[in-house]
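S.K.: Below you'll find the structures, each written out as structure tokens.
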Structure P
Amino acid sequence: MQKLILTFFLPLLIFSCSVKTHTLKMRYQNSPIPTAPDYSRSESWAALPTKVDAADSTPRKSTLTNDQASAKADVFFVYPTIFTGTPKNEYQWNADVNDAELNNNIQRSTLLNQATAFNGACRVFAPYYRQAHLFAFYTPNQEDGKKALDLAYEDVKAAFEYYLANYNEGRPIVIASHSQGSYHGERLLQDYFDGKELQNQLVAAYLIGRAISPQAFKNISPTKSPDEIGVWASWNTFARNYIPKNYERYRNALSINPLLWNANEDYTSNELNKGGVGLKFTYAPHLVDAQNHQGILWVSRPNIKGSWLFRHKVWHRADINFFYMNIRENVAVRVENFTTTKQSDMVVGH
């Protein structure tokens, strides 16, 4: 039984344990910069609706289908930091998008477990980008970290502009991201949507796994209900009653309960959790409860036999896994509401 439990929980452990940060000894200015990706090449995209990739998958033991072919909206997905260990080539601060091993890890981890939550209502676009090494967030030389993150964002911007020019064709847009991806997603919303014409195409933004101020955007409001459009959501998941050491980072952050889709601090039973994903991308019903607490999201131990074996307090990597089905359902509701609202506006305008 214990072996069975460990086997089931392995992916959740992978998505929950803190990653040991490898210290980069080379300064940013001394590290070679990888070649910029060419987004006219499909190889530069981790996910495109026109090619076979992990974002086409659906969880085992579920009845879900990949509906990108009939989707009414697009999701531009920016994945989290996968470049965490000792660099295996000369590129220290930013990952090489031609690194086949790293790209494979991106496919089987974040594309599979996170980006697929959107393939029921959206075509999935996810660029490979020269992501900053995890150490960029921890280095005492903050200028090094900023330069690495700025380079990564250059790629995200270039990919988004290519997407707009070649794929979008006026379709509704969802922005979705996790962790480092949400660092770039926040900037993307500020640069291209907030008070800009493109805001009219924004269905919603899911900027998950990063502490973001409720006032981050001047014209885009945090979500207050499950069916609002043109809004954004964010949360960071921890064990119930746990206060992280770096809590000051989260104290004033927006925290949306993904079982309620608002920022109130009501406790929400796992009965409202439509399901998460675990072993081998397998559906697991009613996985966790949820409750906002002063800028962070608390959850109790996952609802599965043997969960008493685990003492994890930081569930950062399960931010999406735990609420997979609720996210999937929610984006579909917002896309449908967006489509209906825009059609109504056109009729009134006509």
Structure Q
Amino acid sequence: MKVYIKYIIKNFIKLLFIVSSIFFILVLLLNLLQELDFFKNTNEGLYYPLLLNILNAPSILINIFPFIFLISAQFLFINLIDKNELIILKNFGIDNLRLITIISLISFIASLFIIIFFYNFSAKLKHFYLEIKNNFASDNKYLAVITDNGIWIKDEIEGNKIIINANLIEGNILKEVVITQFDNDFSPKKYIYGEIVDIKKNEWLIEKAIIIENNIRMINNNFIFQSNFNSKKINSLFSNLTSLTIWELINLKDEYNSVGYSVKEINLHLQKIYSFPVYLTILTIFASVLMLNVPINKPKFFYLIMGIFASVLIFYINHFSSLLGENNKLPITLSVWLPHVIVSILTVIGMVRINEK
């Protein structure tokens, strides 16, 4: 490997590490306030807020990496300009396009490492974070999971423990539902069967409910079952996908399909993961082109503000496009890749006659 390539790799990786460390510290400081607020009414001291803060920080940092790559690329060019190394590279036949190519390859390889290793590591930490935090939540006695045997819900009403199993879920409807009510000794005391159950509200409406209690069988055409769950709450329990590794997401998608549950959010999340290396690489190229197209006599603060402004603008374009995908206004794949295409077009426009800069 040529000396100048080693030099560029070393400096860019070093900047990625420094900028990532700065953002990680900021995340720890800002997120600590939220964890302290969560434990303000307990006597747990600082141990759990600090532990949860550390466990949650890596998953937050994942969302900040686009900013980190963009700003790191900017500072790389600032250093090259300050030391007149851009001119030296050109004198040795290294034009701007070749320089951008080298930086983009480094960015792509680094982003692959982030997705394959760091993302899955942060997902595991997020899982531990949620498990620990759930022990201190006021509603941790409630639980809902999806398995190969359908949807299982653990509930508690007026001292009675409830286990609910349904084969399918379609919007606000549970199908083929079995509700088993237990006493405090976990002995079954009532069974409720329903083919169709409307769970839009906490008062579930069961059509043609079959109720078995004390060996007596009854039928109620419009039975109201009181629950702590509704369709919105169930959806929220299944929506935290950042605590799952890539392989767990794929398995969860299969499980959701088996019970008829919507996999739209999982598809959107997986598409974002798959596109992440491309996204970070595009932003690195964008930052490089941006730096080569602005006057070199501006103060560093100007470049930093410019980078932050560009990062925020791209973030909101991404967020808006994702919302369109979640609301079925755009296909999932298009909602993820459209912002990347927009930034790519702007980058290509900026690369016109880039070697003349």
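S.K.: Rank structures P, Q by distance in nm of label points 7 Å out along Cα→Cβ at positions 91 and 187 and report only the one at the top, that is, the highest.
M.R.: Going through P, Q one by one, distance in nm of label points 7 Å out along Cα→Cβ at positions 91 and 187 is largest in Q.
S.K.: A value of -7500 was computed for helix-only ellipticity at 222 nm (-39500 (n - 2.57) for each DSSP H run of 4 or more, over all residues; to 500); which of P, Q is the source structure?
M.R.: The correct label is P.
S.K.: Ranked on Rg/Rh (Cα atoms, Kirkwood Rh), for residues 67-202 alone, which label among P, Q comes first with the largest value?
M.R.: Ranking P, Q on Rg/Rh (Cα atoms, Kirkwood Rh), for residues 67-202 alone, first place is Q.
S.K.: Right, next: Given that Cα extents along the principal axes in Å, derived from a single structure, equals 93, 47, 34, which label among P, Q identifies that structure?
M.R.: So the calculation was done on Q.
S.K.: Additional query: To which of P, Q does the computed value 34, 12, 7 (semi-axes √(5λ) of the Cα gyration tensor in Å, for residues 51-106 alone) belong?
M.R.: Q
We did not get these values from a lab; they are worked out from the coordinates using the rules stated. Since we're looking at a predicted model, the values are computed, not measured. Cβ atoms are built from the backbone, for glycine too; each structure is taken alone.
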